[in-house]
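The structures come next, written out as structure tokens.
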Structure 1
Amino acid sequence: MAAAVSALENGAKKVVILEKLGYLGGSTNVSGGALNAVDDKRQKAQGIEDSVQKFYESTMKGGHNVGNPELVKYLTDNAYPTVEWMEKEGVVFRDKIGAATGSLGQRSHYGKKPAGYAYTSAFENKLKEFGDHVVVLTETPASKLIMDKSGRVIGVSGLHAGKQPVTVMAPSVILATGGFGANVKFRQEVNTGVWKEVTLDNRIGTTNINKAAQGDGLKLAKSAHADIIGLSDIQLHPNGTPGTGLMQDIATSGRNRLFINKNGDRFVSESAARDTLCKAIFKQPDGTYWLLMNKLRYPDENKPDRMGVTMKDMLALGRVKKADTLDEMAKLINVPADHLKAAVAEYNKAASNKGTKDKFGFVATNTDDAPMTEGPWYACLKVPTVHHTMGGVRIDTLARALDKDGKPVPGLYAAGEVTGGIHGANRLGGNAIADVFTFGRQAGASAAQQK
């Protein structure tokens, strides 16, 4: 949708959206909604020191320094201008800046509406303003790119509702089809990178909408001779629900939450990158852990959190445990009380001594960091889950799809999780939404102007 709006604002006469699902927005709808950007106004109001250079360096470091420096620089330079553009299009952001899980910095923006819906709802409403300049065909997966004799992409064909053939001829085609995290067979075939020691079969779930994360765009791009890179770069997230992998209930994003194993101990710096967190979890008994937090995160059980859910609702579903004291919580989650209390005390010492690392490397650098001392306490069992696939279509800073020689594939553009090269071997929390809208905006402009 970002690319469609941008294309129309940059001179496109008409945009046709082929959407595989029955609604717009794809897996952005179920994302946590964090968007990283250096924002002087909001950050300075909270006493947060940051810079675009720090953002660039943390993105490169978090991606194991294998991300494309030009793409990373474009993302980090243009993330805040993209925030301003999104505000112009109708997105309303909260004033408070947070820190998504594995963000390696306090620069995560969140919409006032719940999670990813804050963005998809605003852009869907914006598209309606363009009237008949926009045609939206839901339940219409693209199946083939149409090319002329010179190799230029000149259209796309698909099937509406499983039976009606659809052909759209166009001077430019943008792929924004998402990743392949839910394609169990394919993700196992390409899993030779960070997670090669883990079997990514159907015992490990995914946070994405299954139908939207099958890697369809990769096949389309390959048919047009676009280069596909970094497929082994798969990300796991520590916030999975056992059995499904969905991100439900209390969340690992934010601060003042502890990772507690089945022995009642902390085992990792909770501020670490996502791959570090998940590798540590797999080493714990049963490859799982309890996410523990207290009144600091939920002072009012009836107030919706950033995902739009109340603690009262989560408790009613039964997956979140509640106790007034740590002794009571230890009984509920079946861990030694002395271990649990020692784990909390150790964290509190680090949270009180700003800038001093604890034995796991945790250091209180976030303005929200504070000792956890008062009940009620909440805990929920969590597991790693497939969250993002960093590999995909090779692009440049104009969001043009590139071939193996680094030359643009005429008429073909790509943005979002279908692309590769931006996030390296591990994506920072909060950088996916920044990527989707920053490069989506650029793809729309490039396609409209046929750059």
Structure 2
Amino acid sequence: MKDVSIKLPEPVRPDFVPADAYVYPSYVQLEEEKLWPKTWLLAAREEEMPRPGDFVTFDIGKESILLVRQADKSIKAFYNVCQHRGRRLKDTHCGRTGKILRCNFHGWRYNIDGSLESILNREDWDGCETFSDDQVNLKEVKLDTWAGWVWVSMDPDIEPLDEYLKPVKELLDPFEMEKQRFRSYTSIVVPCNWKVVVDAFNEAYHSAATHPSVFKHGWPGSTTKGLGKHGAFYQPNEPAVDKSEKVLPNVVEASVKERIQYKTQRLWDYAGSMITPMLLEATKRLDELPEDADDMAVLIKLGEAHKEELAKKGIEWPAGLTPEFFMSHAPTDIHIFPNTTLVPGADATLWHRMRPNGDDPASCLWDFWSLERFAEGEAPEVARDFYPSPKEFEGKNPFLEEDFGNMEATQKGMLSRGFHGGRTNPVQEASVSNFHRVLYEYYSAPDEA
């Protein structure tokens, strides 16, 4: 497809998102220059580097960031490049480097704090006035941690992570996700733009048509809203209902108890994430209620039984997850700008990260993690599962597989001369249009001098 020079299309509206940024290669370059270097990015989980000398690499666009656990148990981030001739220091996703980072090209060696340790034939530079050892230390990248994740930014002047995350941090801190650990780690190359995948997990409006078996008793509708740079969606008649927002009519032919039991069991059988054995058992215990128990009694009982089932396994309930919080604040799903979404839970979270895959606007790398709370010492050893296409992933997660066809077909459809942009639902897809509104603000930022 012939590319076009960057000329920003008509503005994003609550009911319109332009197609250009999904399909034109020029936007890949624009994101390399104006998006990825200017935001906080989720790079790795702290638990991936348990010992000093453990490392993880995080690739975003053409950049690669090297994260290394230090002797004092802190973590540092560096551009993953030797200062001699530009070879990447680490070619693998993760591993152990010990006390030294060694370049395999000419053998230059760095301490894990980024300082130069030694240069082969260092005396050859003697008398070179323009060269000094401190010039060739590794270049550090800004780093912070939150919710058990390591976040990095290539912008030395970016606001602190706490400020960047407002107000979603206040909505998510009560879940204590820093106490959750990997249940699984999956990466898939998907034939669509990374923003197509973000959009798919930034709204629930698609769920009735895409995942009909989960909504056997009817589609309850959803509501969404922007949260500054970020966004959220909510669904009614779940603990995450937001009473202050307009919600579409709820056409349900089953009681709240029956619907909770069915949906939880279906997701347990079908999705392999978000649901734990403790939550599943708690839903079964709703049968202990009298037949005439009202909806609020069902929700209260569910929370109490869930907490009790966790306690039986030696797992602590997050102290901030009170009934009042669930009823008035807790989201169903959060989008953290630019490229990560999550479905938080008391003892399980499904977390997604989407990244471009090279220069092709129709290819992306989608990572998703199932996190759970475990009793002390019970977290399993987890390896990263990588799939070069959705075809190789078939049979692993029927729920997510239902999304794959939509993603690829959407990428193809947006190339049509008959399509100029998405007509987003102003109620149930406000989080999607908000994402693209902020994205175009970054695209249109003045060029650096």
Structure 3
Amino acid sequence: MEKRIVIIGAGVAGNNVLLFLLENRKDEKITVLKKEEIAYFSTCGIMYPLQEVHGLTLKNLVLKEAKAYVDQGVDFRTSIEVTGINLDENSIDAGGEKLNYDVLVIATGKKPFIPEISGTELEGVCTISNEIDAELTEKAIKDEKKKNAVVIGGGMIGLGAAIALLNKNKKVTVIEKNSHLMPAILDPDMSALVKDRLEEIGIKFIIDKPATSINGNGKVEGVTAVDEEIQADIAILTAGVSPNVDLARNAGVDIGELGGIVTGPGLHVKRNGKYLSNVYAAGDCIEIIDGVTNRSMLCQMGSAGAAEAKVVADNTLGGSSVFEPCFAPTSIPVAGLNIATVGITSSKAAEYGIQVIEGKATKIARSGYFPGVKNITLKMLFDTTGRLVGAQAISGEPVAERMNTLMYAIKNGMNAKEMLYMPRVFDASVALLVDVTINAITDALKKM
């Protein structure tokens, strides 16, 4: 008898579960249910069309239409909403139909966090979460009648939106309630480098104050941040995202302290504290384990979702794969700067009682005889035993691969001296003989 696999959601996680299943399936019947119209849309790439990078449009982000999957024998349904899961009957309700499953995969993603302030319903208020949001936001950004914009939230998405607005000659103000920009991934001193760059190109900031209201009569006319009011025709809400777990919660699936679906090593879900052997979850809707703190975390990145998907697909087909603790490697371009981080920040370390020793250095990223060489600033965080627990890099040069290397150093528990004396590949076109990593480690060792 064929195994019936049902996947709810088709973002990065859901699509990659499907792709991995298709590579290895035998006689399984696979059904995928997606609320939106497009089968596979690259939400990770939304900022590139909004910023008009390389002439990209939102249409370029359509990776697959449903027909591509249907032609491979998949029952792929778009524009359909799942309204209920019955864990006792192994069934779901979708579009007025009851579907039975042998294995269920919940990949319902995330949803934008809407702050509890007045005016969020006004015309001109936008969010950036999926293809539908992106189209509405793009329309607002391109509206030449709109001259003033406020972005509420100074994280990765918010800063990307601010640049997109600036590129369309809007007057842009970013409101960030925390003491510095990108607080989830950067320490204040590293964040300051980003803020300086964005102020140079004309973006204004209100820091350490929350937005307290969006004002207007039917449409956005301004935004108030405590005691400051900013004129605005557009207000883009980028104050974070939340796991989309309503469907799972209503079914009785356990939800964790951070609001995500609780998962085990094999990414099974729990009900009343007990794992369900035939129900998995993956992607932005789940909680996983932080590799540094060993506590629950939300890692709402496409790279994590794709890795989780491989674990789910293997286990669905009878494997015994485990999703290992995550170190949240992150990379993002912002106004000509490449930002990459891994592990924990100083504030996260303090939250969990981890005392850190900082090492920091700035120097050219590669040999100076190459034209156009730019600086790189690297900050590394070590615990009191000398073990690496986090790193942050900012440069006009590529930095992502350095974070991949440092991620493995964290994962393997390497300490500062081991890293200092470890031979490295040297290529003058991409690094110095004595790389900035060595200088940052040396700086930290002086303080140990």
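Bear in mind that the values in this text are calculations on the coordinates, not laboratory data. Computed from a predicted structure; not experimentally measured. Cβ atoms are built from the backbone, for glycine too; each structure is taken alone.
Supply the structure label, taken from 1, 2, 3, corresponding to distance in nm of label points 7 Å out along Cα→Cβ at positions 173 and 389 with the calculated value 1.9.
Numbers: 1: 1.9; 2: 4.7; 3: 3.8.
Source structure: 1.
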Quick one: mean count of other Cβ atoms within 10 Å over residues 413-420 came out at 11.5 when computed from one of 1, 2, 3, so which one is it?
2
